[in-house]
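Each structure below is given as structure tokens.
Values in this text are rule-based calculations from the coordinates and carry no lab data. Small disclaimer: the values here were computed from a predicted structure and weren't measured. Cβ atoms are built from the backbone, for glycine too; each structure is taken alone.
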Structure I
Amino acid sequence: MNPETKYRIKKIFYENKGYLHAKDLTKKGIHRKYLSDLLKNKEIIKLKRGLYKWNDDKFNSLNELIDIAMIIPDGVVCLASALSYYELTTYSPLEYQIAIPNQKKIKKVSYPPINLYYFSKKYYREGIKEEKIDDYEIKIYDIEKSLSDSFRYSYEIPKDILIESLKEYISRSDRNINKLTNYASGTSAEKKLTKYLEVLV
């Protein structure tokens, strides 16, 4: 690969904040074979089939949630990963917990470590918001939806983490208990959440 071609490819990566889909090269009239050369020289990282990231300190220091947003565009940060993001708990799950629509078929990636949760249309759509991290956008459930869902999945999240998170949420000036209980209403979270709220509020 000549220096001019490499410069053009690197420029495309930088224009896309460090990421590139192989089809973007084709659109620019550059052959995809050059990606193999860059991979061999460890100048780029393959995140999944057709998606690459430029391998340097500027982009490698980015939050892994950004990589996940690129790998799974429909993915929504949920459960304990969301609780951790909102600083309701000091606990961080070993795998990022990501919700996707239950009809979606996602090929699992080896990195970052991701645990997929297949939500029905109703549970998937409710409460999605976008947050900015280093000028990148990620999808995450709002804080009340994240808490309600965590109580729905209480068999996967340790009880002490749930209580810690709920206590921290209640201590916040922007808490919205009505919104929280509305999310939980009619779900398996309702009874459990109500029991703790009666004691803590």
Structure II
Amino acid sequence: MSKDELHNPKAGDLLISEPFLQDENFVRSVVLLCEHSEEGSFGLIINKPSILKLGELVEALDFLDKDVFVGGPVEQNTLHFIYIGERALEGSISLGENIWWGGDYDSLVDKLKLGLLDHDSVRFFLGYSGWGSEQLDDELSEETWIICRDKLDAQTFNFTPEELWRNLLKNMGGEFKVKANYPLDPRLN
């Protein structure tokens, strides 16, 4: 990836937190960037499950025994979803091949109830990760985040949340493979 690409994020990129990031909201996090523009950026942490189950939060989905993930520290009273499917729900935004963000919620519930959408192909999030205008660009310049481009596919969601951060870095190779093995505390390195 060129230097320009390292500092020009786009929807569908994965943002991998640098190994020694101290912000407790983002330690060893992988953020799926859903939107990036001059006004700001929006993403969802895809490897941080909460202690909540979906059925505890949404009565219409109480038939699903699914973990809800922490999407980020912003507006944690909002529910977001991404899903894998060949067809988009109305209003969904494409993030990669057959990977979609949001869309018509009622249609999603219907498809899940009727078995037209596999339960394992949907992930729900409370809150989101947000950046103001140029904030994410500044954090990228400070090397707080590593952009992982063209790696988002259905296989991304097959890793356990604990494995995802490390495996993405290892698969990027070179210096990133080394970073994958850094301890949480740099004093232990």
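Taking mean count of other Cβ atoms within 10 Å over residues 8-15 from the coordinates of each of I, II, which one would give 16.4? Please list the in-between numbers first.
Numbers: I: 16.4; II: 20.2.
Corresponding structure: I.
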Original post:
With helix-only ellipticity at 222 nm (-39500 (n - 2.57) for each DSSP H run of 4 or more, over all residues; to 500) derived from the coordinates and found to be -5500, which of I, II does the value describe?
Top reply: II
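Rank structures I, II by FRET efficiency 1/(1 + (r/R0)^6) of positions 48 and 160 (r between Cβ atoms, R0 = 25 Å, to 0.05) and report only the one at the top, that is, the highest. Display every interim value, and only then the final one.
Details: I: 0.10; II: 1.00.
Comparing I, II by FRET efficiency 1/(1 + (r/R0)^6) of positions 48 and 160 (r between Cβ atoms, R0 = 25 Å, to 0.05), the maximum is at II.
Using the calculated result 16.6, 53 for Rg and Dmax of the Cα atoms in Å, pick out the matching structure from I, II. Mind showing how you got there, number by number?
Working: I: 20.1, 69; II: 16.6, 53.
Working through the options, I get structure II.
Taking relative contact order in percent (Cα under 8 Å, 6 or more apart) for each of I, II, which is largest?
Numbers: I: 15; II: 27.
The structure with the largest value is II.
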**OP:** Could you tell me which structure in I, II was used to calculate FRET efficiency 1/(1 + (r/R0)^6) of positions 72 and 120 (r between Cβ atoms, R0 = 25 Å, to 0.05) as 0.65?
**Re:** II
**OP:** Work out distance in nm of label points 7 Å out along Cα→Cβ at positions 16 and 32 for each of structures I, II, then name the structure with the largest result.
**Re:** II
Original post:
Out of I, II, which structure matches 2.3 when distance in nm of label points 7 Å out along Cα→Cβ at positions 24 and 168 is calculated?
Top reply: II
